[in-house]
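Some structures are shown below for you to check.
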Structure I
Amino acid sequence: MGHVEFGRNQYGAPTMTSGDRRFRDLASQLTSDIQSYAPDCLELLQCIDDVVSGRSAYEEYEGNSAVVRCTPTGVTVDSLGPVPSGTTYTVDEAREVILTYFDFLAPAVQDRKRHLATWEQEHGGPFPGRHLLRLDD
């Protein structure tokens, strides 16, 4: 992939450690708003899937540092920081970075399954993007 790599700082908090600077807004949203709660990665993937599948014309995920807006033409991350900025990604780019972050937070299959179960319990049903999560590794 090569867009973004994630790591942890000296306090154990998730950070973007390297990658394409164009993905800074999305990576910052993931590390700042989702932090270590992997089921929220699935929430973002669901927002994208709802729009791409036509179940919804527009979806939004708002956190403390950014707003993610999903439309049929792409995913825009608008930073709410002291210097507001925004970047639009293709659906595939956004999905790829979100899945990279999910894998960073849940590196083992059993971790991914546990976070999937949490999301499904919170939402009362199966996660439609289950095929994206590489649960058969």
Structure II
Amino acid sequence: MYTTVNFIHSYWAYLVLLMLVVATFNALIKYFGKKEFQPQDFRIALFTLIVTHIQLLIGIVLFFAADYISVISNLGMGGLMKNDTLRSNIIEHPLTMIIAVVLITIGYSKHKKKLTSTPKFKMLAIFYTLALILVLAKIPWKVWF
């Protein structure tokens, strides 16, 4: 089960990254270009929200399929924090990605409450850009390439 979930999590991440980049640049370009908010802008933001939430769920399943709980109980937090790879896989990567998903969710929710185009794009641009920075910072690049 671990292998299958890890495969899905790894390859779904490409879609997440693609959509997050598209949504972020779409919001930034249209915010600075003073463009009108169109239905396709809403769809891009929504699809980004959906794929990131699916990735979060897959990641949670992967966390428990990898049996990290027993690793934590065997090593203890002190031993875990001394091991760079385990600390990244068990603490840093999941926590950073959860924060990124929360930022995407907040940005999406806040943009819906705005009535005009510029504030809508501003909310999406701010929160999606912050999320993109976090995602790029904690992608395990060594595993990807």
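Given structures I, II, which gives the highest value for relative contact order in percent (Cα under 8 Å, 6 or more apart)? Before the final figure, lay out the partial values.
Numbers: I: 21; II: 34.
Ranking I, II on relative contact order in percent (Cα under 8 Å, 6 or more apart), first place is II.
Given that Cα Rg over 2.2 N^0.38 Å, derived from a single structure, equals 1.18, which label among I, II identifies that structure?
Details: I: 0.99; II: 1.18.
Derived from the structure labelled II.
Of structures I, II, which gives -11500 when helix-only ellipticity at 222 nm (-39500 (n - 2.57) for each DSSP H run of 4 or more, over all residues; to 500) is computed from the coordinates?
Values: I: -11500; II: -29000.
Only structure I yields this read-out.
Here, each number is a calculation from the coordinates, and none is a lab measurement. Model, not experiment: these values are computed from the prediction.
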